[in-house]
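These notes open a run of structures that come right after.
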Structure P
Amino acid sequence: MKAFWNPVQARHAPQFFLQRGTVKRNFEVPARAEALLAACRDMRMDVTAPPAADRLALGAVHPADYLDFLRDGPAAWEALPEKGPELVPNIHPSPEMLANGARPSGTIVGQVGWYTADTSCPIAAATWPAAEAAAAGAIAAADEAAAGRHAYALARPPGHHA
């Protein structure tokens, strides 16, 4: 059985996690994937890096503006004065704003609030390459399954896809 994993995924290492108003260290760390990877190897899975995912495949799951935000957001965030090390929202559109036709902001602070659901999965420069590699693994595993073969995609960051 093939297991798909790209080591670039280990570079996503968020530090921030807000739980009930308390800042904590994030539990979604590279060690989680290392443990799963060790288990794959213990089971003698064929661990391999998936081929790169093309933008068309990614766009079949997520809108282009969201993918652009994940790719370009960290650089825009880095240009802010007095910012934290990771993209974490401090504002989200309210139901009233959405009902009145709110649209994504042109500013990175507004975009972080628009494109993230909460504060539990901060974004950093290593997030996009990791997420892109994780998506590639999911696509490769799906291709294997479609061909009638068993496969496993080890994905970091897992996000809501876990």
Structure Q
Amino acid sequence: MTTRTLRAEVPATAAEVVAFLERDTDFPTYAPDLVSVSGRGEWVLAFRGGTATWTQAVRRSADHPDRLEFLQIEGDFQRLMGSWTATDLPEGGSEVEYRVDYGTSVPHLAGAIDSAVGRVLVRTAHAIVTAIGGRARVTEGGEYVTDPLERLLRR
């Protein structure tokens, strides 16, 4: 199982963030790696020339009103689960945390595939967070936002 976390500060309140995140069918508009999200929770993510697909259930956390938890019901991952959590900041705005735990279904390639798919998942989350209220200030997980090969090619 691999875990990736992205934390960022945005100018929206926690309640505004969660309301935005509940409209996940709009996410492909903001995130170029996300091919589609259906109203039935079916996701299609572009990944290294192909796609990763899954169906997920989403629920609001009983313990934290500004947390949405998601869990793959079926799909290409052995396991995929995580959460979006928004917390109001005293100086205004909020911190948004995207946390995803996943495992791919190709055990002998898990190291390479898990790393690559993790970057695409976090890059997608970053695009979504940025769409909430403009440029987000990343405080954790920024190293997963870009692909190492892309960084080398830009030099």
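Some points to look at:
- Label whose coordinates, when helix-only ellipticity at 222 nm (-39500 (n - 2.57) for each DSSP H run of 4 or more, over all residues; to 500) is calculated, return -12500 (choices P, Q): P
- Cα Rg over 2.2 N^0.38 Å from the coordinates reads 1.13; which among P, Q: P
- Calculated for structures P, Q, mean count of other Cβ atoms within 10 Å over residues 22-29 is largest in Q.
- Mean count of other Cβ atoms within 10 Å over residues 38-45 derived as 14.9 - corresponding label from P, Q: Q
- Comparing distance in nm of label points 7 Å out along Cα→Cβ at positions 62 and 86 across structures P, Q, the highest value is found for Q.
- Which entry (P, Q) yields the derived value 31 for relative contact order in percent (Cα under 8 Å, 6 or more apart): Q
None of the figures in this text is laboratory data; all of them are computed from the coordinates on show. Treat the numbers as computed from the prediction; the structure is a model and nothing was measured. Cβ atoms are built from the backbone, for glycine too; each structure is taken alone.
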